[in-house]
Structure 1
């Protein structure tokens, strides 16, 4: 996992323990949380494909997501009428920062009172490497369709009993792999349930459109939840078809809310599948905010900025910093220095993300190249979004007194103003360009 793994594991263990001791008692006490409202049936909250997105990233506003906001959504339903599950794909890779995020996500699920977390194959491998599978009590149940032969005693299913109009409803969740398992295995599992009122939920891994159809028809599940390949949840079954088949959505930007109502005879009456966007106006739970600050400290102490991969610039070029441009481009430099780009690094300092490479890379000059940004202390002239982000490294341009044009590579706006980081950019490019205008016409 890299040269900082040992340090990371120690830091994660110490800091997360501190969060547990200081935060656990008041996880549900956020006074700003929306009040619990009556529900007609029982509710299954579904998240998944977190891919390491602990908090939305961006400076334009309007981004969706954030672990700290989920409490406000979950607490709209009483605890005895809800079940909260995550379908897996917790992080995007196996680098040092992914390792940190994985452990933080485990603690976040605990603080958010998740009932069950499904682990996909990469999740299983990382959890095993971190020793999380050996922990006696994670606060939630772990299941997986990918347990190895050495872990056959582990669960591939989970059940929880909820209350419905004085009766008990059992939600049965089972995980299967469309490539290695058969629908008959699921049908046998669900068919063996004897509960009066029950909801049978299948988590289907490694599916394609054909296998999904077969599993939907033969698994005896009431609903099938598949891996996400889009940011928003999608319903894959036709209206009125059973079972209901849907995906979760990625990066924690939406939460699936499935409410089921039953008749007196036990027949299911109504599906209510709702896509709840995790909007920025939702209140944040203080324990989760503190956990994120712990994450920021771990990232800083792990010195991930120094470990960021950097490659040489072509043709012996180097970055020189924006101040070097001022002597010949005084008008442009003064105009630029009053724009938001010239203060880009300070925005990270204000929110405590100035040591997070995933954030810093879009707020400095050339962090992925030698001679570019390294740290704020060692390369202060490379802070902020400056001349060389857009015009390329300036060493030869300055040496030749302007006869040689600045070189490549040059960033484009779309390198950082992606839909994930800058939700308002697409379709408003000209308006954004006016915000950074620092040149004379034409």
Structure 2
């Protein structure tokens, strides 16, 4: 059993009763009528947490729903996800937030928490009722999908988030530098005749925001970091004692912009895939703690949308079903971190980011809700989008071989997913 939150790494039994962990011990006597799971050779961990997913509901149900997105989550070992506000309508009102909360209660396979919008309609023109949204349950604030570009608005948002003690999560993209751009600026973009998207577009926003953070206080988080320069900006900010964090996604840890060659829209991301140097910088940033969160940015689209020409096709990748094996490939197999740190990056670290650790998320302890992921770290398998529980199939990782797979996902004491034949029950 592995619980990085309390430094627990030991062979042990786990007893769950009525949705709660009631015992953790090396020799728990079997209880008559109980379901027994033989997890020999596996890692038994707190349920994985993804603080950055797009469930598309309301308004984008043809791409994903709360039901299908959370089915994808539990198949990937995730027991908690935080959904982004770029829905239709935008999650900028307590009414819409409550709709999602109720739909999650009715249809979700795992726990769903809401990251609400910073500005009305995510238009950057008028600040959203952040205090009311937090009171209604928002665990973070973001205009994800768009940057808060106006500096005065950004300052107001940071001040408000500091007052209500919620993290602000920035989609760092200077719109003036990315108009018409569809992939990283570099030789591959030139070869394909596409408008390039410079790393500077991310770095300038983060540099500006860090300067503001020093004045406002509070907490600031950079979503889907793609640039080596951003890693360095965050490293300097943390050295100054600022509460600035960043996250890395599987695709930015494994792929370069060369994956776009041949106009492959499955590799069209926002922010775009960068260079080998950026990939290595992100991995080192994870290794030294500068990037303390792993998040998929799960973004499903229909096959028809991704079949459009490269400049027209939407950005994004589905990530929940295949995330764990890809993270292990990028970070554990490469020698940058071990499994214990990987689990921390997928449990207690994201839980702390959005204050869910206070609710017992990201931990395995007696008396806390029984959210558990059982992982076979030695299982080798191939990514097959036709097997995804998500509605989306948009991934550039088809047929990629990875090692490490969730075999059982337990949410609130109930088995939400199990890989047939992977364990005895």
Using relative contact order in percent (Cα under 8 Å, 6 or more apart), single out the structure from 1, 2 with the greatest value.
-> 2
Which structure, out of 1, 2, was mean projected area of the Cα convex hull in nm², for residues 74-193 alone calculated from, if the result is 9.6?
-> 2
Out of 1, 2, which structure matches 21.2 when mean count of other Cβ atoms within 10 Å over residues 154-161 is calculated?
-> 2
Work out the source of 23, 48, 24, 5, 0 here, i.e. which of 1, 2 gives that when P(r) over Cα pairs in 20 Å bins from 0, in percent is computed.
-> 1
Have a look at 1, 2 and say which one yields 10.2, 29 for Rg and Dmax of the Cα atoms in Å, for residues 362-401 alone, as calculated.
-> 1
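Coordinate-derived values only; no laboratory data. Keep in mind that what you see is a predicted model, and the values were worked out from it rather than measured. Cβ atoms are built from the backbone, for glycine too; each structure is taken alone.
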